[in-house]
Structure P
Amino acid sequence: MATLENVKMLLSIDDDKQDELLKIIINNTEKRLISLLPLETEEIPERLEYIVEEVSVKRFNRVGAEGIELDVHLSKDGYLIVMHDETVDRTTDGHGEIQQLTLNELKQLDAGSWFQKNPSVQCVPTLEDVLNCLVEEQFNGFLNIELKTDIIHYEGIEKKVVQQMKQKNWPFRYLYSSFYFPSLVKLKKADPKTEIAFIYESAEDLSQAGPAFALVDSLHPKMSWVLAHEKELITIGKPLRPWTVNRMEEMENCFQLKLAGVHTDFPEEAKFARQNWQEEGET
């Protein structure tokens, strides 16, 4: 088996800050190589370990999501809160809806210890917290800010988000997205130059947009919708970035369809799938 130490030596890494990421890359590289070997192969032969190490180095050097998606809610006292759910129950040690909790109450919750892969106490972040973190980490990719207004219509959240984003010239590109069309209309009015994307699950969702569809710059459909409408995609005339694309075959299908991007929980795998597709196209 390829060793973490060897890969770190090749990368001139002398601390443990990237160990977890490197382990994932090495493990995924080994799985990929084993899949190309005879079916009875369960471990990488010693004579092929150098392949795993060299590929792991290359994958580490290009790893990292080209874009980040986050969800924004509004606290009881009007702060922009980054969390997936409308409630804090699933991802923290607290209970209740975000809209019923103040920033101070939210900051007292533990949003990290439950995560077994990397247990640590983490505070619930505001949008400002995340933006500052991205700047510190020198992120220069694509930030997708989703307003979670389809279930709870937070009053004034669109204006607050636009105001937050206009405070600085950020070193990354960003867009706004939502399942809720009225939010997209407000966002476009407040910030006409910034891309907005409509998120949807079905053809019925898309048809309900009506005349407001013209305001949308891009579409973020569920992957199942893409699979059901492959022949129609070329006629849409807007960039598509489906969600949640976690299976390798779906990733490869998206690249073959030349979609604008994908939303996935496994960005490193997606980049690997894209590279395979690009290499196949060159041969």
Structure Q
Amino acid sequence: MKENQRFVDFLPPLSMFCNQTSGILTSYRIYKPVDGSQSTPVLVFLHGFNGSSKSWAYQFAHFTNHTVIAIDAPGFGGSQVIEGGMVAIADEVAAVITSLVNGEAVIIGHSMGGMLAQVLGATHPDICQAIILSCTHKGRAQPAGTPLDAAVIERIEQRKMMDDATYGALRVSKMLPGDIDPGIAEFLAMVAGDIRVEGIGSGGRAMHHLDTTNLLPKITAPVAIFSGANDIVVKPAAAAALKAALPLARHWLLRGVGHAPYCEDAASFNSAIEQFLDYVSAV
């Protein structure tokens, strides 16, 4: 874990934002270049269902010439749980971004965070300079009133019964089965072990009822789609449906990684972000 601890040490402390309209508290981490100079744009990272703002340690360590913000979804990190689905979550996240950023930002969303990024792009286009969707899809599209997937209910029960280390290791085994780097597995387990029952319920319900099919045409910002070549969580058909719905999006297939490319191969993931930023600055 020594090598990974070096990256964890780059994590800024947790800060809190209170939405004066809703009263909701949301936690986030922010880094600003220490010398006051910075490359534009601001980068905003949104984590997945097994993550939190801690997930982005490798990106905080790399993008030191940018302002970097990582926001905790409701029920994750120190963020307060809210209901109302992904649109309500997007409204709260947009309020955080607006309070921290003077203008637009590039939104990078992974898995559940990628679904949130799609909604942000459609409902809050004024804050989205560009959008990166990592290992994600359009949502589970289940009608209101339908029960949660059995897999999410099982997660909730497991989280209630297991200690942090056991639960974290279980989630990693489900996300990246097989022979993975022990340091990466330990990092991911550390992050997943912090997840609360409330976050599993809130995030699970938001994804369960989400269908971004009618929202995607409203996105006007440039979009990139990142796919892990060995991803076993986001099925190929779901990834293909997202790409088909965003025909102008640029696509990166990240080889040798599964559902956590941001740390499995952080160098390639970060390089893909930089390539897309270069593209956005040129158009």
Structure R
Amino acid sequence: MKLLKTMVMAAMLALPTCSIKAEVDPNFYIFICFGQSNMEGAARPESQDMRSPGERMKLMAAVDDPQRNRKKGEWCEAVPPLCRPFNGITPADYFGRTLLSALPDSIKIGIVHVAIGGIRIEGYMPDSIADYAKNAPNWMVGMLKAYDNNPYERLVMLARKAQKDGVIKGILMHQGESNTGDMQWAEKVKTVYDSLLSDLNLEAENVPLLAGEVVQANGKGQCIRMNKQINDLPNTIPTAHVVSSAGCTNASDRLHFDAAGYRLLGIRYAAKMLELLNNK
């Protein structure tokens, strides 16, 4: 009997081992979105915005949202709010929807979305986040806490999970208002971009950075002078591309876009991404 058990054990050890691993779908295009309030979404969605884009567009929830049956780190229906509960429509909404209408039916879109209203770019820099969170204004504390006080790490965690299912094709950023006048802003953005590429094992030539201009409000935007620095960003990051906000309508504060403005800005992000995809 002892000999029989020994033979059975030996036979079991000799069996080849295997693990079931889901294959990455090359037709599942993943896009990382980050920034401050205009990426977070400051306008209330309207009825047209709440229509589901369907199964071809998914959001990887960045936080739990029991009301919408969303769980952090899981794919869900990509209807507003994409960021967190109580946020609004974002450029990412119509970025994704526009891509769907322009790309073959075989292509799916996945959105990874982390944003915090009022955050400076330092809030996404790996070496600066701890100090930034420690000294954040009281009104930002709750938003930071939603991401465990590290929005960059949340972005990377979600992106890594998304990479198990699809391929990251681009990074969308709308940030800069809180860094208006900061002449080191472009270098700081480069730090964030380079860190994302490194942490996610991506190549810059395959994953461009799309940066949107801030509200113009017919030349009266609260932070309009930041657009000069945004338009100069490709001088620091050769794979960065600027998305114009000209003609994108805005709220009365001249700081945030309104719903129509977010739609148009999202369409323009998509137009730029389609141009880049078609040139590959």
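Computed from the coordinates by the stated procedures, all read-outs in this text should not be read as laboratory data. Everything quoted here is computed from the prediction, not taken from an experiment. Cβ atoms are built from the backbone, for glycine too; each structure is taken alone.
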Using mean count of other Cβ atoms within 10 Å over residues 42-49 for the comparison, can you identify which of P, Q, R gives the largest number? Q
The highest value of volume of the Cα convex hull per residue in Å³, for residues 170-233 alone among the shown structures P, Q, R is in Q
Top of P, Q, R by Rg/Rh (Cα atoms, Kirkwood Rh), largest first: R
